[in-house]
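Structures incoming, each one as structure tokens.
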Structure I
Amino acid sequence: MDISIIIPFYQRKADLLRLLQSVQKSLLLCNSGIQAEIIILIDSPENTIHELEMLLSEIPDLHSLCTVQVFYNEKNLGVAQTRNKGLALAKGEYIHLIDQDDEVHPDFYNKVSAVLQNHDWVLVNGLFQFDLVQKSQKIYYLKPALTLHNFVTDDFLRSPGQVVFARKLKLGKAFISVPNSAGADDRFFWIQQFALNPNMRVAYLSDPLYIAHIHNENFSADSMQLYQCCLSIWEEWDYAELPIPEKWIYENVSALKYILGKDKSLTSFWFYIKYKYKLNRMIRFVVKRVLLS
């Protein structure tokens, strides 16, 4: 198996159908003819495997293109533990974790598979699609710095679906689940990955090959809640075994505490300025104001 595509599913079947149709089209157009498996993990008591199989019947050619497996959590585990379950089930040489309400560009797997021949970890640019107004903007206008320092001090990677990585990479505790951490667990997944694999070969594709749909039910829709989730993980998670300089963690924690009103010192204000006014974030903010005005 070349690639395992892992999809946690909670609700919004129409979104899942849109995602699967986009994956099908992208796999079909992939010149390398990669062997893929799709792992769908149901994490909602309101849905059954039978209902998902009915949905899959609306994409009749998908089963002939790749292996599709559906698993059901006996109780709601949350997205972090559901992703971990998918990682344990995956058999592909490469892993693509993707949220149910997003989608991939038709060229996604073709361009990513070409780069993976010489790399272990590939990040793609993408689009924020604002569903309410039917407008979109790029996720990055400048190339992000793919370094451990940037992962610790910033939260620039917007969605797990932007990345395809080698299954052989060390994952640490994978997706971390602590109280009040929903929405921030994926950021700390990348922090662990970069800390534990300092020699991995990374690449960035500037083409917008991924579509992140923005709607009111996104975990990241409430920015203040997301900041609190990040702070909760820093405070609850034992990261001592990772080779991360304490000053980097202090820098990010200070910025988060300033934003949340928990520390208004000049030091925290300085780290807040460094965090908040990254060029990509500033450009994106201006473009978003123009789009949504």
Structure II
Amino acid sequence: MIDWLLLVVPGLIWGASFLFIAEGLNAIGPAGVTFVRILVGFAALSLVPAARKPIVRSDWKGVIWLGILWFALPLSMFPFAEQRVSSALTGMLNGATALFTAAVASALARKLPSRGVATGLGVGLLGAILVAWPSVNESASSLEGVLLILVALVAYGFALSIARPLQQRNGALPVIWRALAVALLLTAPLGLPDLLKAHWTPVPFFSLLALGALGTCVAQVLVTIAAGRLGATKASATTFLIPPVALVLGVAVRGEHVALLSVAGGIVCVAGAWIIRQAQTAH
């Protein structure tokens, strides 16, 4: 039962994050959403003793890159994207993260992916195109939103390749905590002015509190525990929940319209990620 909760809860939290972003934008600008999210997440993770353990000094360069590529850059892209496309679409496209991670890993290793991974990449790419296609055809603004999401996913691909050896040497939480500190400094110049101009009401306030405390702290802690109990590959299965949760919440809570082609694409995209995961497990 505990193992199932460790897999399900992070996926539910991260799937709901796109709804929280959309609600937060009703009170504060996109740069402020990112800054508040990172600030709350960093503060919450500071309360976890394991996160404050020291790391190897020579790994700080990698941590700085993680602060940029895992947090500051992608977390800045999503609020700007959600000014142009729906929270449901943003969450569904997030299902392509595994595709970009596999593609970047192959590029960095300077070798072609295995047949199974290549098949998953092809299926997932088709799914991502289907998800984005209806929105891309709507307006130039929607196309900009999709491109911003793709920038975030490319950043995630590089970040996860960098993070793996750092976390193996130092533990996941100490690396994440320090990367959040770097991201906090990087997002402050644009985030603080937005924060000072914010007009808070209860829903946006508690949405961003949940976004930071749950999405940027609690989910990370739970995935770290899951990886220790089940292995990193099984723990990563929680990400399969992100697209459907984002879709359901966007439609049910915000009344967002999502084209059936996008829904079908989301399913195909997750299938591609599953194929990649199975191929990597076989190796």
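Among candidates I, II, the computation of relative contact order in percent (Cα under 8 Å, 6 or more apart) that gave 44 used structure II.
Across the set I, II, percent of Cα pairs over 17 Å apart, for residues 72-167 alone reaches its highest value in structure I.
Determine which structure produced the value -25000 for helix-only ellipticity at 222 nm (-39500 (n - 2.57) for each DSSP H run of 4 or more, over all residues; to 500), calculated from the coordinates; the candidates are I, II. It was calculated from structure II.
Coordinate-derived values only; no laboratory data. Just so we're clear, the structure is a prediction, and the values are computed from it rather than from any experiment.
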